[in-house]
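Dropping the structures in below, format is structure tokens.
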Structure P
Amino acid sequence: MALPLETPRLILRRFRDEDLEPFLVYRNHPEVARYQSWQQWTREQGLDFLRDQQRVNPGDLGRWFQYAMELKDGGALAGDCGICLKIERPRTAEIGFSLSPCHQRQGLAFEAVSRIVEHAFRELGVVRIVATVIQGNDRSAALLGRVGLSHGLPERVWFKGQWAEELRFSLERSDWLLRPGAAAGA
């Protein structure tokens, strides 16, 4: 597996133990956690997560792999972008992302998600990408739309102790190949 992956401004790499402090800062920020499945990360949970990620590979069936998003300029950890090849849906991958508030609204998540989608379609044998977003997380939904994912009808889900609408997004490899520049090297 060819790691790291690169974008114009990011290195998408494995997590390292020294990522713990910045990881905890952004993952525990209320606005980052607001639309995610977690509420709070302890140091122990964070370290366990980082060490588990050091043993997982992109493309491991049924396991999430989180790419650490490192800025090429300065080396700061900006966030993470994950992928999970689904066991119950062959050749389908789910993606997700979290970004530190100080690195949001700069196009970094778009770069990372676009690169992960390209990697999944070109190198991991994926034919369909899916993602879910809790309604109200408008910026994440818009980002997925810019990457090329479209969404269907919302589904009602139990989320953090209450009912919420979950938007389900998807993109087929055949549709992705129609996007400008996608077919090069496919």
Structure Q
Amino acid sequence: MKIDKVTRGWLLELQQTKRISLEGNILKMIEADPGDDEFSNYLKEALEKDKDSRRRRLDITKQVQDRNKELQETQNEVERINQDLKAALEEAEAAKKKAEEAKDAAINDLDVMQKKSQFELIGTIVKVALIVILSVGLITTCMYAVAMITDRDTQIIGSTWSNMFGILLTNAFSIVGTIMGVKYASENNNDK
């Protein structure tokens, strides 16, 4: 395709004054008149600039695509790490819950063992106290009976026997009261 002299002049002037040349596939369609070396050089330079420009745009596009690919890979890695972190947090939460449950179970077991040992201790104290009370009462009663059978003076032994039973009963109630108080106090301490 040939262009007229006015357009040719305008294109050459535009290149010289503003450094602007035609670009694109239109350059392949335009032909210079034979012997018009100036316009022929213009077309060659414009084609070379167009090729360089296209090559630079292609390089930039490739760089942008490479960066986008890197960004996508980075984003995928961040998402994977976030999922791993979330899973780790859920596992930690589950482990914490299990630890708390184990702690509660251990505290309950310890409480049951303490109550059991306290109950056994109270039972042992009560048994020993009853044995002592019954033994002292039986011995005192036997001494009182022997004194009555041997016709001895029983006035002192009788009052002693009476006092002894009073003391034994008082001590028995004191022991039971102390045991109940300790049991009540330990139950209130465990509730707090």
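Laboratory data are not the source of any read-out in this text; all were calculated from the coordinates shown. Values in this document were obtained by computation on a predicted structure and should not be read as measured data. Cβ atoms are built from the backbone, for glycine too; each structure is taken alone.
Here are the numbers:
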{"read-out": "Parent structure of the calculated result -8000, given that helix-only ellipticity at 222 nm (-39500 (n - 2.57) for each DSSP H run of 4 or more, over all residues; to 500) is the read-out and P, Q the choices", "value": "P"}
{"read-out": "Label whose coordinates, when relative contact order in percent (Cα under 8 Å, 6 or more apart) is calculated, return 17 (choices P, Q)", "value": "P"}
{"read-out": "Winner on mean count of other Cβ atoms within 10 Å over residues 16-23 once structures P, Q are ranked, highest first", "value": "P"}
{"read-out": "FRET efficiency 1/(1 + (r/R0)^6) of positions 96 and 112 (r between Cβ atoms, R0 = 30 Å, to 0.05) - structure with the largest value, from P, Q", "value": "P"}
{"read-out": "Test item: P(r) over Cα pairs in 5 Å bins from 0, in percent, for residues 40-127 alone calculated as 3, 14, 22, 23, 19, 14, 6, 1, 0, pick one of P, Q", "value": "P"}
{"read-out": "Highest-scoring label, criterion being distance in nm of label points 7 Å out along Cα→Cβ at positions 24 and 48, among P, Q", "value": "Q"}
{"read-out": "Computed 1, 8, 16, 20, 22, 18, 10, 3, 1, 0 for P(r) over Cα pairs in 5 Å bins from 0, in percent - originating structure among P, Q", "value": "P"}
{"read-out": "Winner on distance in nm of label points 7 Å out along Cα→Cβ at positions 56 and 152 once structures P, Q are ranked, highest first", "value": "Q"}
